[in-house]
Structure P
């Protein structure tokens, strides 16, 4: 399976672009006060800690019967994962490029 092209991603997942923009904008000093800005103000270690906590919750949910709970926890992990990427100056597409390269090697 090949990674979707940029136009397909934008067309099929427009909320992803909006989410990344919201996360990126949260780094600005003049950003409105919200959860994203507060985590950036606390620093990357706090973002990583939150991503870790959510990851543990997802692992626990994966062993339980509720698919809805598992997906909610997966969404939380993904959100903080995106925040961690942006905190380091990267975007999701940077990771997708690496995955695409890895897939081509096999």
Structure Q
């Protein structure tokens, strides 16, 4: 669950919070950290519950190797990272967060 939160949920919701900040939205003005934490917890719980039941529907969100108790954390990350979907997700999250961070800093 921690790997799903770290590599999938947190970058997504941190990016969403940055987009709202750039748009000068007041929706999250009081608790951006609370939004990211709550959305991440809900994401992880729903993915871990529905992922094994509907892997064809949640193929982008559910990484089965993250839930395999027989392998270590480093091996889980290596297996996820070497899959085309995992690499694409990691690359797109990195680029999105970098660009949004630059935009947020430029706007003040």
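Read the figures in this text as sums done on the coordinates, not as results from a lab. Note that the coordinates shown come from a computational prediction; the quantities given were computed from them, not determined experimentally. Cβ atoms are built from the backbone, for glycine too; each structure is taken alone.
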- line: The value 34 for relative contact order in percent (Cα under 8 Å, 6 or more apart), derived from one of P, Q, belongs to structure Q
field: helix-only ellipticity at 222 nm (-39500 (n - 2.57) for each DSSP H run of 4 or more, over all residues; to 500) from the coordinates reads -20500; which among P, Q
entry: Q
- request: Could you tell me which structure in P, Q was used to calculate distance in nm of label points 7 Å out along Cα→Cβ at positions 46 and 78 as 2.6?
  value: P
query: mean count of other Cβ atoms within 10 Å over residues 62-69 was computed and gave 16.1; which structure, P, Q, did it come from?
result: Q
